[in-house]
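Please treat every number below as a calculation from the coordinates, not as lab data. The shown structure was predicted, so the numbers you read here are calculated from the model rather than taken from an experiment. Cβ atoms are built from the backbone, for glycine too; each structure is taken alone.
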Structure I
Amino acid sequence: MTSQTITAAASGTWKLGDRTVNRIGFGAMRLPQHGEAFAPGAVPRDRDQAIGVLRRAVELGVNHIDTAAFYFSSLRSANELINQALAPYPDDLVIATKVGPGRDPAGDWLPHAGPGQLRAQVEENLRQLGRDHLDVVNLRVVGTDSIAERFGALAELREAGLIRHLGLSNIRPHHLDEALTVAPVVCVQNMHGIGASPEQEEFLRLCGERDIAFVPFYSIAGNGRTVGARSEDGPEVRAVARAHGVSGAQVRVAWTLHRGPHVLAIPGTGDPGHLAQNVAAGALRLTREELTALDAPHRPEA
């Protein structure tokens, strides 16, 4: 694959509410720092490099960027980097952000926001991004408790015009059912990748049946999560990568896109070379045999 010439359009499109996006997007979590996101003492990324990656992403056709106000290092904020790099924003660019979690100026995590605090978090994102409204706001959830009151607070901000569309992050199926009684949901962001459990696969399928975008996170990092990929790819991933002349990370991104037309990938990086590879993964077509081989080590024995 010649990743330099492949754009995000090769991945196909999906609609987030009334906004059409390419299925390969960009996640901004790794942009403010090198190494592990949220780690104390993480080395801030060079500002010019971060801005260059964002601008190159848009040049490569990326029009869906995932961010959050709590994505920051000691010197860098993902939202403000996005603002500096891309404002005035292209008309087709969709910026999705998350609320719920928060961090104090020292980077320590705060208790998740209640209904009364969510407006302040939305306004913080508006200010940092330099917007008068947010395209998509995802409520990030921890635990299994009811989300109706918190999602209702965001629905009120949607009615007020501060938010265009609502989504959910890190949820269980019952959360989606509950949210849909309050307001429309355009996307679900959940951890998903090679080795996903049957329950995770079923939830992904359910979102597709409801025309709700499924946005997998940590699809490359896996259990490494904020640290990044911590172990070598297994022989199945390596074999598919060799057959196509691509990296294991590209195989992992392509695998997620093959789960359904409603799946939107948001691989993140601060490296221009990795960015080009991630975008190029949207053009990688895996055969049924390759998909079966990738899933085989994780399939329960009969």
Structure II
Amino acid sequence: MTTRTTPAASAGTWRLGDLTVNRIGFGAMRLTGRAAFTSDASVNRERSIGVLRDAVELGVNHIDTAAFYFSPRLSANELINRALSPYPDDLVITTKVWPGRDPSGDWWWASPAQLRGQVEENLRQLGRDHLDVVNLRVPVSGRTDSIAEHFGALADLRQAGLIRHLGVSNVTAAQLAEARAVAPVVCVQNAFGVGAAAGERELLRECGEQGIAYVPFFAIAGAGREAGAGGDDDEAVLAVARERDVTPAQVRLAWTLAQGPNVLAIPGTGDPAHLAENVAAGALRLSGEEMTRLAAIGG
């Protein structure tokens, strides 16, 4: 049996535990609106479903989502279920818990005992009997706190068969070490991209040494974060984009992927054209000189 070559395979693969994924994946947050968590009349259900199906057709087999990715009209998890169920055998869906949102959209943070309810909410929305990977998403205000109790609760759910693999998100190196003392960690999902701080680059390197996937979010958006990339970009990024006849987003993705074979990109979009551009960035190889120019940003 021959393996079909797809655009998303151009950047190579990595393993999340026993699950092999292409290094170019897809983030589901923007399926529900251009600005995260808000209503957006330009986004409709059928277009978002089409983007998900296009992503899989392009070879994407790693989708990042969360039950709290919803707008007043759309839910990312339910869109994934509608678009892709019954799911392809090689599709890996990663979700995250600890933050939650009530029906009005207000945020709340789960206690360790409430994490099971959040896991079951993801299972119900996605139509799954287990979750491939669940990340414990640490609050910004909690990056100096212990995460052992919350991570231990997820480890119990893994033992119960509700979760296959565990990851952590928005963590420090100390919190990663704390989690690994409780149960195996297959991925770290932190904000990272061109201009990232030296400490975050060091954490990425440490993850590679430990065989842990490093999964950047906001690799394209940068300081724009949930609101998305702004109209302005660093001149070094723009110059490389002009020279290569590619988009600044593609340059940012290519640079990020080049940081190590354990780096998995999860760019998100609700636009079919942007999806194709993001996936194509996996084939873009920057020169050493270009990498050096981009590494100097924010440094």
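On mean count of other Cβ atoms within 10 Å over residues 97-104, which of the structures labelled I, II is highest?
Top value of mean count of other Cβ atoms within 10 Å over residues 97-104, among I, II, belongs to structure I.
Tell me which of I, II gives 1.1 when you compute distance in nm of label points 7 Å out along Cα→Cβ at positions 113 and 169.
I
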